[in-house]
1. Can you say which of I, II, III returns -9500 when helix-only ellipticity at 222 nm (-39500 (n - 2.57) for each DSSP H run of 4 or more, over all residues; to 500) is computed?
2. A value of 9.7 was computed for mean projected area of the Cα convex hull in nm²; which of I, II, III is the source structure?
3. Starting from the value 1.6: which structure in I, II, III was distance in nm of label points 7 Å out along Cα→Cβ at positions 37 and 69 calculated from?
Structure I
Amino acid sequence: MSIYIENETSVNFDFDYNEIIKKVITYTEEFAGCPYETEVNVVLTDNENIHAVNKEYRNIDRPTDVLSFPMIEYDSPADFDGIEDDDSLFNPESGELLLGDIMISVDKVYEQAKQYGHSNLRELAFLVAHSMLHLFGYDHIEEEDRLVMEEKQRQIMEGLEISR
């Protein structure tokens, strides 16, 4: 498994955020039953940069907390059938499945942790778990899908023993 973390902004958490990000990604992959070694890229940025990306890719003119850029189109969430048939989904050098990219606004981590009354660690872990579910094909556009995704997020956070 390869997890690449890039900082585009200053990060001043009072915990090892690299360790937390890797722990959540690893746990979520196991939770989703991913049968492959994977590659995930994480970018920690600020509100200004995520705003620009949100506007460019989603045509939404405001900063957001997290953006997910999945590399795989699943028939249904976390359905890995047939993936091995598409060589373009795998890094030719490592053989790892290219799950996609995650972009997190560190500014939003601070803002939302304060707003929701929990720690920055919990907020960062939640955003990584949320984004990983998107990389596995889950979404929250329809109400039924939102409820499924929220339950999976709850189970992941509980499994990681990271609570509010």
Structure II
Amino acid sequence: MSIIKHKEQRVGVFIDTQNLYHTAKNLYKRKVNFGAILKDAVAGRKLVRAIAYLITTESGEEKAFFEALEKLGIETKSKDLQIFAGGAKKGDWDVGLAIDAVRMAPKVDVIVIVSGDGDFVPLVEYLKNTCQVEVVTFGRSASAKLKEATDDFLDLDQNSRKYLIGFK
């Protein structure tokens, strides 16, 4: 993948927060450093908008996390965790993230999707008709098809200490 990144490019960043959170927790038993990820995703270019898609729980314990993201310049969109009759839980923003990325594509030069979810492959393929599409996530858990579909892939596993909180 040979792409050009220059400081005049306008960038939109769309963060699948649940995907990154669970990947970091399961692979590394750590929390994600969203500030470092945003900085490297933007890569010195012009950030137009960064949005993190979040799930809220009944306890509201994530409020401080939401505020921390906003202090980093990341807009947050949240929805409630769905709890079904049998006790199953679901929290998913894939369609919301996809719609926002499609709406933003004509206004930017680059869309960065921060997720390893293979469900985003059709979105990446569609967006590539309008702009450059980059994916940022932990490579060990990323969909191979997503890596293949994107114009550029930043593998957070290559410098996990930089992108995780709690390493000594």
Structure III
Amino acid sequence: MRSRDVARQIAEDLYALAPEEKTADALERELRQIAASTETPSGAVGEGQQLVETAFPEASDGFRHLMGLLIRDLVLGEFLSVRAEAEGVVRVRVVTAQALSSEERGRLTGSLGRALGMKVKLEESVDPAVLAGARIEIEGRTLDGTLKARLDQLHKTLGQSGEA
């Protein structure tokens, strides 16, 4: 069995247990905390690291770190997919140079929801390097309408024509 298949099965089982144990929101929050714990400096103990230590009290630090990596790199993504499918929601990641206003967020969510025929859950992040516009990622596809992407394309085009 492939690791993605195993991660998918774990995610499906976790989602099925969510109503019995806690809300899907709380479970997602815990998975995100555990995933984030693998990105903190060694020795730092955050909420995610405490969750892993509680789950595996007798395990070595290396094993607990491995569990965090598996959750971060496989299980969390599959859990988000399983949850989105079950709840009829599509997760859309949008990257902008500055935070969206509530009006912009509402317009974007409404437009995407109508275009996709599903409820949209935006996951926003800010990256000043995009300069302006937005990069939108939907189920592995990217629509890059950023000024940086347009400038990069212009540079590439000018370079190919020998004018750069």
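1. Working: I: -14000; II: -9500; III: -18000.
Of the structures listed, the value fits II.
2. Numbers: I: 9.7; II: 10.2; III: 13.8.
Structure I accounts for this read-out.
3. Values: I: 2.4; II: 0.9; III: 1.6.
This figure was derived from III.
Throughout, read-outs are computed from the coordinates displayed, never taken from laboratory work. Just so it is clear, the structure is predicted and the values come from calculations on it, not from any experiment. Cβ atoms are built from the backbone, for glycine too; each structure is taken alone.
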